[in-house]
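Undergrad: Okay, got some structures for you below.
Just so you know, all these numbers are worked out from the coordinates, no wet-lab data involved. Please read all numbers here as calculations on a predicted model, not as lab measurements. Cβ atoms are built from the backbone, for glycine too; each structure is taken alone.
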Structure P
Amino acid sequence: MPANRALFIDRDGTINVDCPYCWKIEDLRIYDDAVDIIRKYSSDGYIVVVITNQSGIGRGYFTKEDMERFNAEISRQMAARGARIDAFYYCPHTPSEKCECRKPGTEMIERSAEEFDIDLSKSLVIGDRDDIDGEMARKLGMQYRIINRK
């Protein structure tokens, strides 16, 4: 029986202002409430996993290494404010590739649940798009909370 609870949280538009195709460190703007949410869940013992579609890689707008630098800076800024992120999972594919990992597909959550021994029934998804993040959560029977940024 899986032992851990997790917060699965979207990146662009939920944690940080959506650029779009965010990858430049100078464009990173983290929402204060996202810091508060991540800090709360991590201090409550949840594993914090960022689940993000990054089709800019597949479109050639930026590289995997660019995205990893951006993610590392998110982690660094969060840690400086007392909020811990345990892992980032991303899909580099474009919608036309019809992969299983692109949200609202569930592969990223399923893979992280296996790797971190996560009980999905005791975990939740937070995102800014009901049609993507919410749909992914519903496919897995998970609790979902939307953050409206508009």
Structure Q
Amino acid sequence: MTTHEEFEIEAKQLLTSDEFTKLCNHFKLKKEDFQTQHNHYFDTGSFQIKERNAVLRIREKSGSYVLTLKVKEKSGSLERHETLHTNELPQSDQSQLLTWLKEQWFIESTRLIHLGSLETNRATIPYEGGTLFFDHSRYLGWMIMN
């Protein structure tokens, strides 16, 4: 499996339902502009990944699966991505990203546990040289809009 990296600069804003609707109307977004994705989050029982200001997830979208390690830095986040064939963590010897975790942070893949999943309906539009994301998410029964 091949990994690739990208640097992301993001700003999130939690919105009320009315604010979210107004923004969607302003940008002429329709229901069919939104796609559903599921993010499955992993860490050790002692949160060794979180301690490093990082997140490990598998994103499931349109039948594809991507393992991502997202590490927050001062001006944004460095993301390492790896395409998978299922929404389950591979063995570390089958994953460059999990091998990196083992070699650099001494985190064995066998110690990773599934923490939970986030379902998001997302629309994206290009905007002023970047991308706007409109997310309507559900996590443990909570609705989150940003």
Structure R
Amino acid sequence: METTYVCTAPLDGSMAQTWETSWVRKKLSCVLWVPIVVPEDRSVANRRVARPFLWRPNEAESRVLKADWELLTDFIALGEVDQLHARHGAALQLRPKAASSRDRTWILNEEGEWSHANPKGFYLRTGFTSELLRRHLRMPS
């Protein structure tokens, strides 16, 4: 139903240089999913825990995640964080990660100068997690 938070995105130039050494890849290399089934009325009393499962990205998922990470981190490396939009990334996206829009963090901007921006985090898109859950829980599409 919602995007799934993976980890924060360092905007200060300390980002890993490759997908293979990235914190995102490490976090997503093996995930224990504990799905909560929410009824249509969204009542808390009627929610139930579905069968948990351990997930490791297959080759196709790994390729998509890597491509998205490379695209998103290119924006960060070039100081173009303000040009990122929700449409960037097929499975992984960069979104605001702060208690409020007033929260700020240091970034290196396009000119290589220190500036402020809202903190960001890596999230899995709802379509990616929905497909993953559907496949593992053997739900109809």
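Undergrad: Between structures P, Q, R, where is distance in nm of label points 7 Å out along Cα→Cβ at positions 11 and 59 highest?
TA: Result for distance in nm of label points 7 Å out along Cα→Cβ at positions 11 and 59 over P, Q, R: largest is R.
Undergrad: Please state which of the structures P, Q, R yields 1.6 when distance in nm of label points 7 Å out along Cα→Cβ at positions 51 and 67 is computed from it.
TA: P
Undergrad: Here log10 I(q)/I(0) by the Debye sum over Cα atoms at q = 0.15, 0.20, 0.29 Å⁻¹, for residues 27-74 alone was calculated and came to -0.52, -0.81, -1.12; which of the structures P, Q, R was it taken from? Let's see the in-between values first.
TA: On the way: P: -0.52, -0.81, -1.12; Q: -0.55, -0.75, -1.02; R: -0.61, -0.76, -1.00.
Source structure for this number: P.
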